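Listed next: structures, encoded as structure tokens.
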Structure I
Amino acid sequence: MFLTHLECSQTGERYDADRLQNLSACGKPLLARYDLDKAAAALDRNTLVGRKGGMWKWRELLPLPVGAEPVSLGEIETPVLSLDALGAMHGTGAPLVKDEGRLPTGSFKARGLAMAVSMARHFGVERIAMPTNGNAGAALAAYASRAGIASLVICPEETPETNIREAVMQGAEVIVTDGQIDQCGKLVGEGAAAGKWFDCSTLKEPYRLEGKKVMGLELIEQLGWEVPDAIFYPTGGGTGLIGMWKAFDELEAIGLLGPERPRMYAVQAEGCAPIVTAFETGERCAARCENPATVAVGIRVPSCVGDFLILDAVRSSGGAALAVSEEAIHEAWRDVAAGDGLLLCPEGAAVVAAWRKALDRKLVAKDERVVLFNCAAGNKYPLPAEARRMAMSEIEVGTL
């Protein structure tokens, strides 16, 4: 086993990795730590090339013990696609998109929940709960059902109906309420404290982060063991951004990457931008956003326990936190779908809008290699109905 212990992300205090854990004693996320010398001896580029693609090829850098079977629905290596038409529109090189919508349950939440549920089953969890704005709840339901674990999902009423029905169909008990996701999370925490279930909220257990960090491991291998100049990432709870930053450090420690790092751009919507506000005002932590609103519900997160980790990664990388308007999100959504044939999710469209904003502000150069993250399949979301509807007798083929 390569996992050695858990570590408080604020104090560095060590915690036992042989039992269930949530937050540290000071209420901060726990980070998984590994014997990286041992991992380096077992993992090199040639070894990786010979393995079947997908999330579980990185077992030396994942917490599940050797010999324990993961709870899996087939977590593939997601493709990196070039947006040629978008690049031509702006006179730049084609930005790259890592399309996480190809994963089971149609979103990158599959990575984190596959890992968290695998560990929960390993530790004998019988019931698991979380708050969600949509895709995470659907992923929890799917993986918990596959593992034989009962699941409970509590979500705000603005959660897309598709996600609610997904979670119900895949076996979760689902409660829809009038609160925001952080308020739903408070309910989950109260139930966990009372012993009713295990709390699998974002960064309130250590292993969803480990599943999400595979995005960074995978991306670096796909880019020929080089980092891009910049990564734009849709940021609500920030697990993926924090996880990728951790992944880069681990790759360097085992000799698969040098000291270079991409600039990290945390993307939020103007209607819910606590990380952006904290970044711009120089704060280490973010104040709660009141009355959050955006079509990109996956980043409608008023507050998060990992705010300081997001800000640390963004600042140390030389990146930024950027907020985009609803108009810019919708424009980017249509442009990429019509120009490059890729139907992004709203959060992915927000990332494209942020890249455009960064271009305008000269935060990125036109010749830089940029990776944009699309976190879910676009067809899971309501789309504008703009088709022409005509009676058959009214259609004149010659005029079409």
Structure II
Amino acid sequence: MSERVSPPGRPLADRRVAEVLATSTGGVGTHLRSLLAPLGRAGASVRVCGPRATEELFAFTATGADFREVGISAGLAPVADLRAVLALRRATTGADLVHAHGLRAGLVAAAARRLAGERSRPLVLTLHNALPGGGGLKRQVLQTAELATIRGADVVLAASGDLAENARRLGARDVRVAPVAAPPLPPAQRPRPVVRRDLGLDDDQRPLVVAVGRLHPQKGYDVLLDAVARWVADPRLRPAPLVAIAGDGPLHEELAARIAAERLPVTLLGRRTDVADLLGAADVCVLPSVWEARSLTAQEALRAGTPLVATAVGGIPELVGDAADLVPAGDAEALAEAVTLVLSDPVRTARLCAAGPRQAATWPDEAATAQQLVELYRELLGPRR
């Protein structure tokens, strides 16, 4: 057969691509949605396979993509996983390439490919997160699943250098670092005084500390509350800062109960769409996570010129460079002291405010991220025959 040449500017013309993800309420879904329109413009016919709730949250179909419901949950569930494998096998019939985002989606995609006997169809896996810490049987099961998933992919894309190193250690055939770009936030809609007043701050004297992220153990909010207790007792911070946490998740009730019991100056805002407004009103943004790859919150804070104090974990140091103050994970004393120094030292604050946008200018944007993916797909698929 003769090769079919793709039209100029449409290197993926007539290619059918399936993008797969598990339950997502944050970074993975946001990243995937940013890729769909560029893939479509490159000529690909794109189908997203994942939970219905994820489609309702991110509206993948509004970008022109097709959607097929596949119930891939966030945690291991053997019966549900088997149903997901069968559903994904049906949903990806006829696809030229499958791209799974995250280990859970990758595990189901690799199993579906084996079941269908379609080893020649490329499978790409993007690693967004590391396995959670801890031990025991669950950890062993997750490690086994991680090993099988990484070895089952033709190409592993890692959102940070530490994820890439781990994938190589586990025997991945082809590993490439592929930074995940945070979509630009829309401009702030409300001025700083209005946002602060809505949060209960009547003047500009009381500091506002903002955290953005899912209420999940990975985000280290227990350590943040430990740090807040130190601020309350610190005579250098009078009045004590108000801490506003934007996000929802499984720890909401636990955190709310502790905040009430200890009378901490913390408010849980729930999921918000006005993150730009919150960052514009904040005196400092905190990211106390146990682990992160290329945190969307860190990217948003630095772009906004909001001073950032974060934990030196995962891909954070390579992401922020010297544009943020970094502290060890799990160290409430170090976190409290770093935030106190930012709030009490105008020179330090000014340096961080200026350094953030400069560092952000060095990152690949969404267009560059999407173009890298288009080139990878073209490489794996080769010329149309």
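What follows draws every value from the coordinates through simple rules; no lab data is involved. Owing to the predicted nature of the structure, the values given are computational and were not obtained by experimental measurement. Cβ atoms are built from the backbone, for glycine too; each structure is taken alone.
Match the computed value 20.6 of mean count of other Cβ atoms within 10 Å over residues 175-182 to one of the structures I, II, and report its label. Answer by label: II. Structures I, II were shown, and Rg/Rh (Cα atoms, Kirkwood Rh) at 1.00 was computed from II.
Among the shown structures I, II, from which was the value 0.75 of FRET efficiency 1/(1 + (r/R0)^6) of positions 55 and 103 (r between Cβ atoms, R0 = 25 Å, to 0.05) calculated? This figure was derived from II.
Comparing mean count of other Cβ atoms within 10 Å over residues 143-150 across structures I, II, the highest figure is found for I. State the single structure among I, II that was used to calculate helix-only ellipticity at 222 nm (-39500 (n - 2.57) for each DSSP H run of 4 or more, over all residues; to 500), giving -11000. The correct label is I.
Have a look at I, II and say which one yields 1.7 for distance in nm of label points 7 Å out along Cα→Cβ at positions 183 and 367, as calculated. Value 1.7 for distance in nm of label points 7 Å out along Cα→Cβ at positions 183 and 367 corresponds to II out of I, II.
A value of 1.00 was derived for FRET efficiency 1/(1 + (r/R0)^6) of positions 79 and 351 (r between Cβ atoms, R0 = 41 Å, to 0.05); which structure in I, II was it taken from? The correct label is I.
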